[in-house]
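Below: a set of structures, written as structure tokens.
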Structure 1
Amino acid sequence: MREPPLIRWSINLVLALPVVLLYIAHYAGTRPGMVALGFIQYDQAYYMANARELVEHESLGPAYPLPFSADYDNKAIYFQPQVWVLGQLWRIMDIDPAVLLILFGATFCLLAIDMFRRVFDAFIPQAGRWRVPGQLAFIWGGGLLCAASIFSHGIHGTTVRARLESMYALDPGDGWWFLNLGRNLILPFEAYYHYLFFAVLLLLLRQRYMAALPVLALLAFSHPFTGMAALLVILAWAMLEQWYIRASAMPWWFIPAMIAVLVPVGLYYGVWMVRDSEHRILMQQWTLEWLVQAKSFIPAYSLVGLMALLRLRTPSRTLTFLRSPHQRLLVIWAVLNFAFENHEFAVTPHQPAHFTRGYTWSALFLIGAPAVFEILAGRWKRGPSSLRPLIVSGAMLLLLSDNVLWFYGNARLQYRMERGLHASRDQLDVLDELNRSSADRSILLCKDPLLAYFATVYTSFRPYHSHMYNTPWFKERSVHAEHFFHGAVTDPLLQGRLIVVGERDSLPFASLGRARPLYENASYRIWAVNE
């Protein structure tokens, strides 16, 4: 369905309002002496730390080194197109990094919503007058995770955060693994990944195979989990179409071209990057059992799963459904993505929850939604007219309930500064002072690793330990740092040149006799050690 551009983008803006309101709550947050940094989740600052490396080392080209390494000479082995773009924009615009990331996210949030609606229209042209409500359900619908959590655990706790966590006890990561679609839009990079993935879908639906390949390659180099999953899903579908169904619409060269994309991506992630010793350490730290258990995925996918079963409720309906190559793509997408989310049953788990992000949910929705619209358009007219609005409203409220309650609770937490990244005035003063100091290849050691994490974004220093998952040997270094601040040097790396940031009332640290005070405020002191 063609819409005038003004109407089309007005609808897109309205559908983006939950994201806008969450960021407003973050910036409007109030707590004495604290400032919202603009990062609503812990990992968001990590992306801008990567982009800063491109700003600091323009001569390195599109690749950047790990900013959480204490080695100033570590190799530039990482390449992500979106990080390179952010680095170039940061160099040109010289604006606050969080604001730059938010602008990037806002752009791709709107583009992704527009792409979601286009894919919805392509798969469900029969929606008719229910089209916009259907798109609302597709983008912001969910499952029964909140209801199931309340039923099984109840609502308990004396704080807003405790009550919210009890309401999402069955939602992995308190709902931050995003088992449905729209919630991904709050994270700028997830909005970007989803835009690319759904753009590939639309191109395949339109049989524009040549155009789909560079978008797939861009996605694969942008994010290993989403990119590799997308490549494998589409490759499996292409093999089914060409070698089993023998579809004539797909060109013969598409599978070889897909393999030509898959091979360099696999070599980059599986061979080139693992040659780096620090990256191998990170890979060990990333081998985590972040699982999506049955108690989570059953309520998460229950509603859209029932919709899919409704459409495929008889053998004849299933056979009719499978006659279309695009419907076969939906089945392969749902089955394989669900397998990726639960790969711990076959291999060592590598953060299975990273494969969620609403992809399985979306495929099930697109499979099942036409059956719902068929009922609304046909058999629905036979029922009592007075009950129709109540039934539709109740079903829509049930489908939206997970996200409505999640956004309400998390907006409150952002406003109360109990979620997201915030800095005290004294921490900002320390960062300003570090920026005025010459880094001179000194390792930054902070008593507070969160302050060291901020420093990777706002200063040129390399920290001894900061980001809990992307600092090599983070656990070991946390112990060595604790020893240092209690008077013992247990890591030779801490015998070199250091810039030490300690709490004002902290105990004397190991090198106090060889330290030169640089700065102090009400909360922190800075020393140069072993100059």
Structure 2
Amino acid sequence: MKKNIICSLGISILLLFTLTATAQRTMGGMNEMQIRKMIVSQSAIKQLYVDTVNDQKLVEDAIRGMLKELDPHSQYTPAKDVQALNEPLQGSFEGIGVQYNVNEDTLVVIQPTSGGPSEKVGIIAGDKIVTVDDSVIAGVKMSRAETMKRLRGPKGTKVKLGIIRQGIPGIQTFVVTRDKIPVYTLDAAYMIDETTGYIRISSFGQTTHSEFVKAAADLAGQGMKNLLLDLQGNGGGYLQAAVELADEFLSDGEMIVYTEGRTLGRREYHAKAGKMNIDKIVILVDGYTASAAEIVSGAIQDNDRGTIVGRRTFGKGLVQRPIDLPDGSMIRLTVAHYYSPVGRCFQKPYVKGDKKSYDNDMLERLNSGELMSADSIHFPDSLKYTTKGGRIVYGGGGIMPDVYVPLDTTIYTRLYRELAAKSCIIQSTLKYLEKHRKAFIKQYNIEAYRKAKAKRFENKQYDPKDLIEGFRKYQSEFNVPQEMIDLLLDKAKESKIQYTDSMLQATMPVLRIQLKALLARDLWDMNEYFQIINPSLEIYRQGLKAIKEE
């Protein structure tokens, strides 16, 4: 038997060696000996190893091992995860079309997508989905990933949902035909005052530019002359989406960004027109503003087109190219660097193979004092660049804002962080809303808002005041009641969170704002959430100040 195994191994190796020439051509100059080492090693393990091995896992581990020794952003994605990785940027996915949250192991519908399949069959905000195709999903501690897997599916397929609705006994059944559900990258767009508009973008996907143009045109119709563009927490996305957005603000021929790598030549991206009629632009950034969001910020800063306000950005200046593998899996391989118009690279320093230190960078910024004081940030003269207008900017890791805003660690107390981490704030909001939803809908005329929003989605005529009238009343009149605070404290007790009266009093101001904003999100949308929460944030206030002073 031993002889047969060795013979089999020899034949396998001979067969695999015949692939060497092809493999050598596709592996970019890797010499024949290195390729043979890989093939012989894999074959030897498969044929001779003492225990059974999973061939697929063996290959995947080898790929991960190679990429691990490169930069922190080169990565391997298994076939089963590729779709989920791409969906947020591709502009749509296929499913039932609801925004939801989980309250005490039960899925609660926050909003059905306007014009989506769930709304069409009569599912409404506040509904609790307890079964999917006769399988119970409530009260069984099902993971969010497993819940999404059951709800999503190919367009045209049907799914039977069991729903509990307040005021109606028993479980109602709805059969939903899955469809394409749009994924929006623009979170909010509204007028701050008569001439200043606010737009927040969460990532850069295929639809970002069209979303932005539509929102900006709407705000321009309301009198927008100046723009507060919020890119805080924006982790980036597609390079082309960033180029298209920056092109809206720059003059013809001005450089937006260029890329260059070891095997890829320099490629420059220039503005074509500067289509957006905006006087003043201020961009809000923080330590989680990265990649494509840094491209836009860098283009605006380097071309002296606007002001950057906030804290030093993440510092991702590496270009990844997706490489599809035969089984549907994918490698995202770093092939070049991003450079701003004046030639600075956004990428922060890293050590190949040391992803842990790279991932701990934000903690290091906190410990070094950088997040509390700009004086803690030191750039060598070798990283100093000058814009056309004579401004000094720096490379070597992220974009340093023109107006630095320190992190206020006194606002988010330890108690607040614990309440948020253990979902007490969201859970108490859902519980309060479940009890009072009908009263809110009536008091703030939310049905008129939903009808107007649906018509807007379908490009039909609607009364614009229906979109804002009820919310403006809520914004000015509603104060978080003690009942809601009591629900929150009950949740804190259930979660065994310890606190003193002084800790609670110090936390109450931000808690009240957060609770009011979350209620607005669940009754209206993210747009209304940000209108409540933004005025309490220092970066936002400094951004407005910069527009007035610019």
One of 1, 2 was used to calculate Rg and Dmax of the Cα atoms in Å, yielding 26.8, 86; that structure is 2
Out of 1, 2, choose the structure whose coordinates give distance in nm of label points 7 Å out along Cα→Cβ at positions 351 and 503 equal to 3.7 when calculated.
2
Please state which of the structures 1, 2 yields -18000 when helix-only ellipticity at 222 nm (-39500 (n - 2.57) for each DSSP H run of 4 or more, over all residues; to 500) is computed from it.
1
At a computed 20 (relative contact order in percent (Cα under 8 Å, 6 or more apart)), which of 1, 2
1
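Every number here is computed from the coordinates shown, using simple stated rules; none is lab data. Bear in mind the structure is a predicted one, so any value in this text is a computation, not a measurement. Cβ atoms are built from the backbone, for glycine too; each structure is taken alone.
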